[in-house]
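Visitor: I've put the structures underneath this note.
Nothing in this text is a laboratory measurement; each read-out follows from the coordinates by a stated rule. Because the structure is a prediction, the values reported are computed rather than measured.
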Structure I
Amino acid sequence: MHTLTFLSALCAIASLFYYVSATAAALRFARQATQPLPPLPGHLPRVAMLKPLYNLDAAHIANLETFMAVDYPVADVVVGVPTVTAWAADQIAQLQNRYPSKRLIVVTDAQPGCANRKVAKLIRMVEQAPEAELFVLSDGDIVVEPDYLRRLVGELEAHPETGAITSAYRARPAPTLAAHFDALFINTDFAPMVMLAARLEPLRHAYGATIAIRRTALNAIGCFQALKDLLADDFFLGRLVTDNGFKVELAHTPVTIQCNQLRFSDFWSHQLRWARTYRTTRPESLGTIAINGPFWGLILMLASHFAPGAIATFALVIAARLIMATLMLDRVLDVRETLSDLPLVPIKDLVMAAIWFASLASNEVTWGGRRFRILSDGAMQEVDG
């Protein structure tokens with residue numbers, strides 16, 4: 001019990017240091033986001049925005065429209081989807097009519113022999129944009145502002161040695177508890193960790209919310225074929241870019257993700273897949289359990305039989321955690337409408353600790369209705385049954 005008391009106290013203190021450091025890095029990031037738009041180059045590179053989707057429902061169409069509305073004169077939007085219903089075809093036609101300056105292309109073909117169906121779509125989608133000098137990939141649940149491309153292109157073109165630029169992201173939830181939990185994880189766990197990591201180490205991976213990559217860098221890594229069997233394709237895309245002599249940078253402004261989980265089981269499955277993916281691709285991510293302050297504060301109280309010092313430490317950890325979360329939601333990510341979720345933050349942290357332990361039990365994940373085993377090199381192998 002003495003060892004557990006010491007360990008939990010040490011981790012509780014470590015979490016306090018992390019909260020302070022991550023908050024400072026996040027506030028610095030927020031100041032960068034208020035800077036004026038970077039100047040665009042004299043020659044505007046043609047951009048292809050690639051949107052691999054699993055369907056074209058009303059939510060995806062609404063998100064897609066924000067990409068059609070971006071203020072950038074030489075851009076195509078390429079959508080990859082397995083099938084297109086009559087309703088979706090009509091919606092696509094309406095989008096094209098509303099934004100005639102953008103070319104909207106829908107691809108229903110996919111490269112055979114790819115374990116990763118998203119990458120299978122991307123391989124075919126690139127073929128539809130032979131004039132593009134830059135490719136911008138983003139997940140289907142992302143919405144963007146009109147200056148989205150101008151910022152990305154300006155930041156990327158300002159640094160010729162940079163092969164790719166990627167974005168942190170904030171989350172806005174649907175009105176379900178599961179969606180609010182997922183949004184809190186993104187806004188108060190993932191986002192500050194990304195911003196602190198960018199201050200401490202060179203970026204060697206990318207995030208699926210947005211990746212802008214030069215054609216030269218994409219060609220250097222062997223195009224998307226190099227990712228065809230990898231689960232964490234966004235992570236490895238950034239890794240391959242740096243392995244081929246280019247830099248990867250974090251964009252100065254975040255994009256927005258829509259969290260739409262309906263049930264708690266959806267949240268659990270989503271986070272468990274993330275946790276197992278991170279653990280297998282970046283083993284040092286296991287250390288994140290050491291900075292889960294509410295978990296270790298609770299263990300400290302139990303191990304010390306609720307000693308006054310342990311209770312005070314727990315209270316300090318909870319206060320620091322809530323201050324950090326408040327600043328992230330209010331000052332850094334500008335999602336003030338979610339401030340009412342602050343009481344859920346310590347509960348969510350305890351749930352995330354449970355997910356962390358559950359992630360150790362297996363290397364299997366569920367994605368797109370299929371089960372995969374993650375191999376040691378990051379490749380995924382479909383599991384029958």
Structure II
Amino acid sequence: MSVVFTAGIILAALAGILLRPFGVREVVPAMAGAAALVVCGLLPPGAAWRAAGQGWDVYLFLAGMMLLAELAALEGVFDWAAWLVARAACGSAFRLFCYVYALAVLITGFLSNDATAVVFTPAVAVMARQAGAAEKLPYLLICAFVANAASFLLPISNPANLVVYGAAMPDLPHWVRLFLLPSVVAILASFLLLWATQARALRQRLSVPAPVTLRAGGALTLAGLGFMAGLLLLASYRGWHLGPPTFGAGVATTALVLLRGGKSPWPVLRGVSWSVLLLVAGLFIMVGALDRLGLVAWLGHLAAGLGSVPRGAGLALLCNLINNLPAGLLAGHVFAAAPAQAKAVALIAVDLGPNLSITGSLATILWLTALRRHGENVTAWRFLRLGLVMMPPVLLLALYALRCAV
């Protein structure tokens with residue numbers, strides 16, 4: 001009966017995250033589900049605490065990113081960056097689409113997919129408004145789909161990479177040899193599919209916005225983002241945890257900018273979506289409950305009898321049921337002693353699979369949060385319809401490219 005109750009609570013919580021009844025934020029059903037597991041005696045408090053603690057690196061990583069994103073918004077970095085990109089497009093909607101896509105790939109690759117969702121999405125929303133785009137969604141969708149499609153370009157491109165490989169993370173040269181070709185294939189295939197589905201909206205003519213000057217605080221914030229990117233590359237190369245340097249760079253840059261301008265920290269702190277950290281903790285607790293029921297052992301036995309494509313497809317679907325961070329944590333346990341190719345298949349599925357639904361990855365949930373702050377929204381059904389076109393063919397192509405690369 002404990003299996004039935006545990007599964008029922010978790011499924012109800014995931015349905016709440018997906019459907020958001022009465023307009024509640026995603027964190028409410030996630031934390032309600034985690035609390036129900038503990039209150040009902042299905043997961044001891046100590047085990048819940050240990051499960052939540054497994055995400056400490058992710059919490060620090062997200063906190064640092066969100067601090068810098070909010071600081072960049074307040075210091076006018078997004079307005080300035082939006083003007084640069086819109087000016088370069090010279091009124092062409094397709095050219096602007098290509099520029100935004102290329103920037104999303106670079107930001108995802110060198111700052112992580114969560115940076116694309118948290119930092120770049122607001123900039124794109126401002127850019128579309130400044131360019132007078134009647135249809136803003138094609139540009140905003142780039143941020144969601146590229147955040148996952150380009151997230152195995154480098155080890156730092158997705159926090160899920162950290163939980164899949166854990167302490168056994170390949171060094172940077174080995175990672176590039178293994179994942180460069182699948183990454184390029186996934187990025188190009190996603191571009192073609194997204195362009196094909198949004199082609200009608202890209203026939204619009206755009207305007208060139210008035211010039212925007214970057215203030216001193218904005219320049220310093222931009223330098224902080226550059227410093228963070230370099231620090232993350234160094235951390236990746238050295239095999240360090242990514243959370244502490246990200247959080248340190250975010251706090252240091254925020255403090256420096258605010259002290260230099262004599263400004264209060266409260267506007268920055270109030271603007272950060274701290275509830276996202278609770279959402280992640282709730283997801284980790286729910287996975288802890290599943291792990292306690294022996295799900296890891298069952299999945300390991302099931303995966304052993306599957307080929308690369310069925311294994312990747314199954315894990316991709318699992319990401320959309322329980323989110324890719326917890327799914328990555330499960331995959332890390334299941335494939336801990338597996339050959340290199342099996343673990344690589346798992347990572348590609350964990351990174352690409354979330355492009356099916358809005359609950360698939362934390363980056364997509366962060367993207368939705370950023371959209372709502374700018375008066376935009378995408379329903380779960382609308383995203384799923386596009387995800388059914390985008391995710392399966394890209395996943396198959398990436399897995400085939402991995403087979404060619406190994």
Structure III
Amino acid sequence: MKKLLSLLLAAALPALPALAQKFEGLALTPPMGFNTWNTFASNINEVLIMETAEAMVKNGMRDAGYTYIVLDDCWSLKERDADGNLVPDPAKFPSGLKALGEFLHARGFKFGIYGCAGAKTCGGYPGSMGHEYQDARTFASWGIDYLKYDWCSSGTRDAREAYTTMRDALFAAKRPVVFSICEWGNSKPWEWAKDVGHLWRTTGDITDCYDCVQRWERGWKVILDLQHSQVQPADGQGNGIGQYAGPGHWNDPDMLEVGNEGLTVAESRAHFSMWCLLAAPLMAGNDVRKATPEILAILTDKEAIAIDQDPAGKQGWRYRAEPGREIWVRELAGGEWAVALLNTGDTAAELSVDFGHMWFLGGTCAVRDIWEKKDAGTTVKPFTKRLESHDVALLRLKPIK
């Protein structure tokens with residue numbers, strides 16, 4: 001009788017709304033795709049996006065895993081409409097963003113867009129502060145699958161509150177969205193954002209150079225160094241900031257500059273390799289319509305991508321640094337390891353890795369040279385290779401049973 005009364009009471013009560021949360025089951029490996037900002041900035045339109053998508057189908061990038069195509073800043077009009085809605089710039093997107101999303105979805109892509117937690121975006125367009133739920137519904141109506149959410153014109157707003165509000169708004173809109181937090185690492189999002197977003201920026205913006213600093217932009221090696229220095233392990237070894245990353249929640253050192261004019265091919269190869277070691281999102285930022293065979297070979301390399309997308313989801317860390325040489329390592333699934341030997345010098349040099357000092361390997365491993373596409377002996381002997389300035393040897397180590 002008590003059980004019957006309980007059932008009747010439960011049926012009479014209204015269903016409680018689901019507690020707001022980020023969408024689970026997304027970004028179980030680091031997201032891969034293309035973003036407009038690094039090459040095109042505000043010079044974006046629907047023809048560019050359509051041509052980019054078609055190129056990524058033909059050149060193999062989509063099938064290699066680059067499935068998110070993300071519109072960055074400057075896609076909207078400078079003002080909202082009379083009802084407070086965001087409006088795509090009709091000169092840039094005459095067909096509208098819903099139609100563009102349908103175009104991308106029909107070709108096997110997912111559609112990403114840019115927003116901002118402040119009153120204005122970094123480009124001076126309407127931000128989402130005070131309009132989070134309205135904008136989330138708009139994004140859902142356009143078929144958006146990915147939101148990059150920036151931090152300009154945010155004033156004294158608390159980052160955790162701001163990003164949690166948009167997370168809740170996206171969840172209420174009921175369309176699963178990968179939520180990319182872009183507040184530049186100022187509030188140490190790795191400490192709090194696991195339950196808020198799927199990835200979070202750890203630094204300011206990247207630019208296409210090795211180690212320069214320009215205004216708020218930094219070369220990829222500067223950003224790489226910050227991934228090591230922001231959170232130091234207690235014993236000086238092991239994974240610092242990487243301890244906060246894993247399936248569904250990733251540290252994001254910013255988009256790729258691979259193939260852009262400020263980098264040599266060697267620097268592009270090393271940049272890509274190190275982002276794979278970091279378990280970083282791989283968001284291409286070059287003009288993929290004009291990418292050379294050398295650059296496409298880097299971006300679509302199956303063995304390098306397999307390291308980035310390793311299902312264990314463990315971020316790599318810097319094992320050793322000395323003048324002219326750095327060694328980075330990453331634990332992979334099944335007891336395997338990835339090792340990157342980076343020439344940080346300004347000239348070509350013969351560099352080595354002595355595996356005998358790597359106590360964590362746990363036994364002898366076979367060594368695979370990823371970029372040379374050949375086996376390179378075992379960890380019984382040191383690996384030695386001549387590397388051009390700022391080039392890398394990317395190795396995969398597999399235990400010998």
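Visitor: helix-only ellipticity at 222 nm (-39500 (n - 2.57) for each DSSP H run of 4 or more, over all residues; to 500) was computed and gave -7500; which structure, I, II, III, did it come from? Show your work: numbers first, answer last.
Guide: Details: I: -14500; II: -24500; III: -7500.
Going through each structure in turn, the value belongs to III.
Visitor: Using Cα extents along the principal axes in Å, for residues 145-336 alone as the calculated read-out, with 60, 35, 33 as its value, let me know the right label among I, II, III.
Guide: Clearly, the read-out refers to I.
Visitor: When relative contact order in percent (Cα under 8 Å, 6 or more apart) is calculated for each of the structures I, II, III, which structure yields the highest value? List each step's numbers first, then the result.
Guide: Numbers: I: 22; II: 25; III: 13.
If we compare relative contact order in percent (Cα under 8 Å, 6 or more apart) over I, II, III, the biggest value is for II.
Visitor: Hey, another quick one. Work out which structure the value -0.31, -0.60, -0.74, -1.05 belongs to, where log10 I(q)/I(0) by the Debye sum over Cα atoms at q = 0.13, 0.18, 0.20, 0.24 Å⁻¹, for residues 49-112 alone was derived from one of I, II, III. Display every interim value, and only then the final one.
Guide: Working: I: -0.31, -0.60, -0.74, -1.05; II: -0.53, -0.80, -0.90, -1.06; III: -0.40, -0.68, -0.79, -1.01.
Clearly, the read-out refers to I.
Visitor: Using volume of the Cα convex hull per residue in Å³ for the comparison, can you identify which of I, II, III gives the largest number? Numbers along the way, then the final one.
Guide: Working: I: 143; II: 130; III: 185.
Comparing I, II, III by volume of the Cα convex hull per residue in Å³, the maximum is at III.
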